1. log10 I(q)/I(0) by the Debye sum over Cα atoms at q = 0.17, 0.18 Å⁻¹, for residues 73-160 alone computed as -0.81, -0.84: which structure among P, Q?
2. Have a look at P, Q and say which one yields 19 for relative contact order in percent (Cα under 8 Å, 6 or more apart), as calculated.
3. When Cα Rg over 2.2 N^0.38 Å, for residues 49-120 alone is computed for each of P, Q, which one produces 1.03?
4. P, Q: which one has distance in nm of label points 7 Å out along Cα→Cβ at positions 33 and 185, as calculated, at 2.7?
5. Could you figure out which one of P, Q the value 2.2 for distance in nm of label points 7 Å out along Cα→Cβ at positions 81 and 105 was computed from?
6. Have a look at P, Q and say which one yields -10000 for helix-only ellipticity at 222 nm (-39500 (n - 2.57) for each DSSP H run of 4 or more, over all residues; to 500), as calculated.
7. Using the calculated result 23.8 for mean count of other Cβ atoms within 10 Å over residues 225-232, pick out the matching structure from P, Q.
8. Thinking of P, Q, which structure, once semi-axes √(5λ) of the Cα gyration tensor in Å is computed, gives back 29, 23, 20?
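Any read-out appearing in this document is the output of simple, stated calculations on the displayed coordinates, not a laboratory observation. The structure displayed is predicted, hence computed values, not measured ones. Cβ atoms are built from the backbone, for glycine too; each structure is taken alone.
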Structure P
Amino acid sequence: MSQQRLVFCSTIADSIVAELENKPSTSIFILTDSQSKTFCLPLLQQSETLKNAHVIEVPAGDGSKDVNTLVSIWQYLSENGATRKSLMINLGGGMITDLGGFAASTFKRGMNYVNVPTTLLAMVDAAVGGKTGINFNGLKNEVGVINPAKSVLIDTNFLRTLDMQNLLSGYAEMIKHALISSESELKNIFELDFAQLDYEKLNQLVQSSIYIKEAIVTEDPQEEGVRKALNLGHTIGHAFESYSYQMNKPALHGYAVAWGLMCELFLSYKKLGFPKETLIKVARFVKENYGHFYISCDDYDALYELMLHDKKNTIANCINFSLLSNVGVLSLNQHIDKETIFESLDFFQEMMGM
C-alpha cells in the first residue's frame with residue numbers, strides 16, 4: 001500500500017496547487033458538504049486550477065455517510081465523465097473524507113484522491129491512515145476499504161471556524177493518541193485551556209497527534225498488529241454512538257470516543273493494572289468537558305449487542321479490545337467477558353453521577 005503524503009499548510013490554496021502539479025489528472029472533482037461549501041470551498045477556489053472543478057455537495061452530518069449518498073456520488077462521477085485518471089478532493093470533516101475516500105477507491109476500481117480535512121476530528125483521525133467507508137445497518141463504518149489518500153493537506157486555520165463542540169470532538173482522538181504514546185504527551189494534552197484557547201499551542205498539539213497516528217499507520221497499514229492500538233476507546237465508544245442514533249439523540253463521534261475511553265481504561269485497570277490515578281484523571285476530564293451520556297442498566301444489553309457487531313472482533317460472540325497496562329504500554333487483542341464490560345458501564349454511570 002502506497003504511503004500518503006502529509007502536508008502542513010499555511011495557505012491552503014497555494015498548497016493545493018503545488019500538490020496538483022505533482023498529480024496530473026484529466027478532471028477534478030471536489031466532494032464537500034453544505035457547511036464546508038460555504039466556509040471552506042471559497043479558499044480552494046481562489047486557485048485558478050480549481051475554479052472550474054466539478055463540485056459535489058452532500059448534506060452535512062453523519063446521516064449522509066450511507067449507501068444512498070455513496071450511489072449518488074458514483075452517479076455524478078459517471079454522468080460527468082470521471083475516469084480512473086480523475087482526481088477527487090475531499091473537503092470537509094470525517095464524514096466527507098470517509099465517504100469520499102470510499103467513493104474514489106471504488107469508482108472504476110479506483111481513482112486518486114486528496115483529503116483536505118476542515119475539522120479537528122478529521123485532521124487527527126479520519127483523514128489520515130487510509131480508512132474509508134460508510135455506515136450500514138445502523139453500524140458505524142460497517143462497509144469500506146483501507147486505501148490511503150495520495151496527500152492529506154492540513155491547514156489548522158480551518159480550526160478557527162469550529163465551535164467548541166466540534167473542537168472537543170476532535171480532541172478526544174488526541175487524548176487517545178496521547179494515552180497510547182507517552183506521559184509527557186498526555187500531560188501536554190491536559191494543559192490546554194479551552195476557556196482561553198491558544199490556537200498556536202493547539203496547532204503544535206495537532207501536529208504531534210497526527211505524527212503519532214502516522215507512525216503507527218506506517219508501521220502497520222493493514223491493522224494486523226500495532227495499529228489496533230488506535231481502537232482504544234472505540235469498541236464501547238462506537239456502541240455509545242450507534243445507540244445514540246437509535247435513541248434519536250445523536251452524539252458526536254468524539255464525544256462517544258471520550259465516553260468509551262472512560263470505560264475501556266476501566267477495563268485496562270481491572271484486567272491489566274492500568275494506574276487508577278490516571279484513570280480517574282481522564283474520567284474527570286471527560287466528565288467536565290464532554291458531559292453526560294444518559295444510560296441505565298436497562299440499556300446494557302443493547303449496548304453489548306452493538307459491541308458484538310464491532311469489526312475488530314475476530315471470534316464469534318467474543319468482544320476484542322485494545323487496552324493499556326500503562327500510558328504508552330499496549331496490550332492488544334484482549335477478550336473481556338460480559339460481566340466485566342457491564343462493570344465498566346457501572347463505573348461510567350458512577351463517574352457521571354447517574
Structure Q
Amino acid sequence: MTAPLLDSRLPLVAAPMAGGPSTVALARAVASAGAFPFLAGGYKTPDALAAEIEEVRALGVAFGVNLFVPSDDPVDEAAFAAYAEELREEAEAYGLEVDPAHVVDDDRWAEKLALLVEHPVPVVSLTFGLPDPTDIAALRSAGSTVLAVVTTAQEARLARDAGVDGLVVQGPDAGGHSATFDPTRTPEPVDTASLVREIRAAVDLPVVATGGVDGPDAVRRLLDAGAQAVAVGTLLLRTDEAGTSPAHRRALGDPAFSETVLTRAFTGRPARALRNGFVDRHHETGLNAYPAVHHLTRALRQAAGAADDTDRLHLWAGTGWRRAATGPAADVIAHLAERL
C-alpha cells in the first residue's frame with residue numbers, strides 16, 4: 001500500500017494561494033480542523049517566507065510550502081510594448097504610467113530553494129513546471145516530500161522522471177493560475193476526476209487532486225477516482241482567516257458576477273477569474289508573457305483593489321465560487337469532510 005503523502009487527520013488540503021489569501025492564521029485554522037495547510041511562497045521575499053514558516057512550524061503541525069518554478073521563456077518585445085500601450089488608458093484612471101520595458105523576475109528561486117534546503121519543511125510543492133532535477137533531489141535529501149503540480153499525463157511523466165514523490169493534479173476548473181508547464185497552452189475542459197484517473201493510469205505516483213471542488217460530493221468523487229487527498233482553494237477565500245482583499249471577497253459574493261474564464265489578461269499566463277470589465281476589454285489580446293505581464297499590471301491591480309474597483313481587479317475564482325461562504329475556515333473543512 002502506498003504511504004500517505006501528507007500527514008493530516010483528514011484527506012483535505014488548504015491549497016496555497018499566493019498574493020495574500022494564504023496566511024498563517026488560515027494554516028492554523030485548517031490544521032486545527034484536521035486538514036493539511038500550505039503556505040504560498042510565490043511573490044514573497046525569502047525573509048517574509050522564512051518568518052511565516054517559523055510561525056507555522058511553532059504550531060507543531062505538518063505543513064507544506066509552495067514555490068513558483070521560474071521560466072526562461074523569451075518575451076516578444078513588440079507584443080509586450082503593444083499590450084502596455086493597450087493598457088495605458090486603464091492605468092491613467094489611477095494616475096499611473098505603464099512601462100513598455102518588461103521586468104525579468106525568477107521570484108528569487110535560488111534564495112527560496114536555499115532556505116528550504118537549510119531549514120526543511122515537511123512538504124514542498126512546485127508550480128509552473130519543473131526545476132533542475134538536482135534541485136528536487138536537494139529538497140528530498142533535506143527531508144522534504146516533493147510534489148509537482150501537473151495538468152496532463154505528459155507533465156506527470158516528466159515530473160516522475162525528474163524524481164518527485166507525488167503529484168498535485170490540477171483540473172482546469174481550479175481558480176487562479178493554471179500550473180500548465182506550457183503557458184502558451186490553454187487547458188482544455190476536462191473533469192478533474194477524469195484527469196485524476198488518466199494520470200493515475202499513466203504514472204504510478206500518489207496524487208492530490210484539485211480543481212472545481214465545490215462541496216463534499218466533489219471531494220468524494222476525487223477520492224473515488226484515486227486521489228489520496230483533495231486540495232481546496234476558492235472555498236476558503238471568504239473565510240475569516242484568509243488574507244483575501246475586501247474587494248475580492250465582495251466580488252465572490254456579488255450575484256452580478258455570473259461566470260469564470262481562463263484568461264491571460266492580468267498576468268500573461270492562463271488563470272481562472274471572475275469575468276469582469278478588464279477581462280472583456282483585454283482577454284482577446286492573449287499575450288503569453290509571465291511574469292512580465294504580472295509586473296506590467298501589478299500597480300494597476302493594487303490601485304484597483306485599494307479603490308474597491310472590481311472592474312479592473314484580478315478576481316481569481318474556481319468554477320465552484322458560488323459555494324464560497326463566509327465564516328471560520330474550520331466550518332468549510334467540516335463541510336467538505338461530510339462524506340468521508
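1. For log10 I(q)/I(0) by the Debye sum over Cα atoms at q = 0.17, 0.18 Å⁻¹, for residues 73-160 alone, the value -0.81, -0.84 is produced by structure Q.
2. Of the structures listed, the value fits Q.
3. P
4. Going through each structure in turn, the value belongs to P.
5. This figure was derived from Q.
6. Q
7. Checking each candidate, the match is Q.
8. Q
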